[in-house]
Structure P
Amino acid sequence: MASTYEKLTRLKLRLATTPATVEELARYMDCNSRTIFRFLKDLEIENCGLRKIKNQGTPRRFFIEQSKSNVNTALIRSLEKLHKEVASNAEIRYTKVIRKAIDTLQGTVPEQEPAPEAISLDPDFVIDHGPFSEYNISETRIERYLMAIKKRQCMRIQYTQGSSGESQKLEIRPLKLILRMGTLYLAYSTESAKKAKPKLLVVKRIVQESLLQEFFQPQEIDVQNFYKYCYGKWAGDFETNTLLKLVLIIREPWLVAIFKETNFNPPAKIKKSKGNTFVELQLFDTPDLRKWIIGLLPEIEILEPLSFKEEIKKHLQSVIKNIK
């Protein structure tokens, strides 16, 4: 449930894009007109540059003209100087607070802060995605997608399929940016239904994008549930993938630590019995899962399901036959 602050932030983003009537804002915010009038009253008190247009025979339209908001320039200059001094002394924990104060005074909508485990401003914290990572997208593009997501603004994109190389044009509703296993994805929908199942696009394969003057109602995505039972990069689907209940015996202590530290969803169940360490996993049966299991042999033993165990054995036998 979004807080009042989050709703006002989203409303300001919308009003800073194009003028809109109360009815349009009510549809956009998925609420009634009375709530919109209350929000507009709050924005007037905030002095963020709210303006209205009234032409004869047409309903009033509201917009935010940030350049018209009253700002204390002397105070902002002092804060900018303080921000520079604090940043030069590596007091990173204070720079965010000062920056937020400056943005608020200038009428800039503060962005949601990234998760601390994902991004750090500390130069001694290095993120290395490794040689197989596709994450080399410019910050400008990322900001463009994030702003569209926050505004709930539709986009038109041109997307290249990875397998065929064919290009297609799509009109989408951007929902979330997801960095998973070194690849940046844009979760989106093409339907207006709130319960519509999201789809994924690899951001690197988007060759062109533009914003549309169309907005959509709230459409949330539960990322944890979206990736439930998934082993690799791609989100699974009950309609196309078989759900496995894998039971393994772990032969090596170092491998037990790997299973404990890996973020399976749902988590791996590990228990000891009669001198053996058992691991239970619930994952979709996909080719990358099978390759991973094969790579762990002979340090593991597959107990269940038996059909999966037999298929792995047949695959290994065929591999041996093809080795000359």
Structure Q
Amino acid sequence: MSSIQVEKFASSTARVAPVNPVEITRSFTPEPGVVVVVRALTENPMYPDIELADGSFSRVKPGDIIAGVLGSRQALRGYVGYAPVKVAGGDRLQLLNLGGVIGRAIDGHKDLGPAVDVELLGAVVHGRRPVTLRQHALPEVPILGPSKPIILVLGSCMNVGKTAACAEIVQMFSKRGLRVGAAKVSGVGCMKDVRRMEIAGAVKTYTFLDCGVPSTVDAEDVSAIARSLAGALDDEADLIVMELGDGILGHYHVDSIFEDRSFMSNVDAVVYCASDLVSAWGGREILAQKGVPIDVICGPATDNCSGTDWIEGTLGLPAANALTEREKLYRILAAKIPAHHA
């Protein structure tokens, strides 16, 4: 073991809050969620930054000493990579996302360029034991009992306005006197989305990182994450807003949540963000097969009346753009929330 001074603590390490100097070991068993220290070997002007534990962003330059976590990513519009199953000090890995999730990159998006290469220096240890996210995880909730009302926000894929919708919903209900808690249930470790919800007025926020998971690509059961986050927020809030990152189909196991009766029985409203009319139609069909009714469609498919008119006229579903039709969206959702909470 040896000591090292970390220059940049990535936001994925915020839950474990390591402090300088950190102790590291070059001999450890890799698994998703292990906190590691790496040295940046390259830079990428098209994907230049890392999100730090304090919420700020910093440009990654060769030579930077960074603390992050091992994990996987399967981003349709980002990098694809996996948490390594075998590593040794000095191995070359890659930064897979803004939050400092580190793994072996196997592919990426043409607009982003190659992922930043890093040299693995070692795993952070405390008392000779490697530090992991799981050691600091929220209590598990095997079955979710009756909870505060939940508004579930999901979508067709990444970058379709889910976080923007969550932030607007948090703000609308907060301004009407409710304590609103918020959580991001699935995705890859990064804090910027829930920080946006905090700025909007959320009294408390959590992510799957708080359940010991760096990425839900690596998660065995995302419904367990949803239950734990809802349970943690239940005492903090009058209303819970939960975002399912990525899409309802894909590698992040979002669809497993729909099979969990104890969780879904507490969901009072479902907001579906669609990129276009095809995904609006497809989302309705897929969710209907799973017994999940959509209460309102948001996202780019509702950017103007061309989309909203078609959705309401052809699909028979309410449509409201979260950024330009806030009051309409509020009325739709408030009608779904029990009277003593709305």
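Bear in mind that the values in this text are calculations on the coordinates, not laboratory data. Given the structure is predicted, the values throughout are model-derived calculations rather than measurements. Cβ atoms are built from the backbone, for glycine too; each structure is taken alone.
Structure notes:
- When helix-only ellipticity at 222 nm (-39500 (n - 2.57) for each DSSP H run of 4 or more, over all residues; to 500) is computed across structures P, Q, the figure -6000 traces back to Q.
- In this comparison of P, Q, the computed figure 31, 20, 15 for semi-axes √(5λ) of the Cα gyration tensor in Å, for residues 47-214 alone is attributed to Q.
- Distance in nm of label points 7 Å out along Cα→Cβ at positions 23 and 247 - highest-scoring structure of P, Q: P
- Calculating volume of the Cα convex hull per residue in Å³ for structures P, Q picks out P as the one with the greatest value.
- Winner on mean count of other Cβ atoms within 10 Å over residues 151-158 once structures P, Q are ranked, highest first: Q
- Value 11, calculated as relative contact order in percent (Cα under 8 Å, 6 or more apart), assigned to which of P, Q: P
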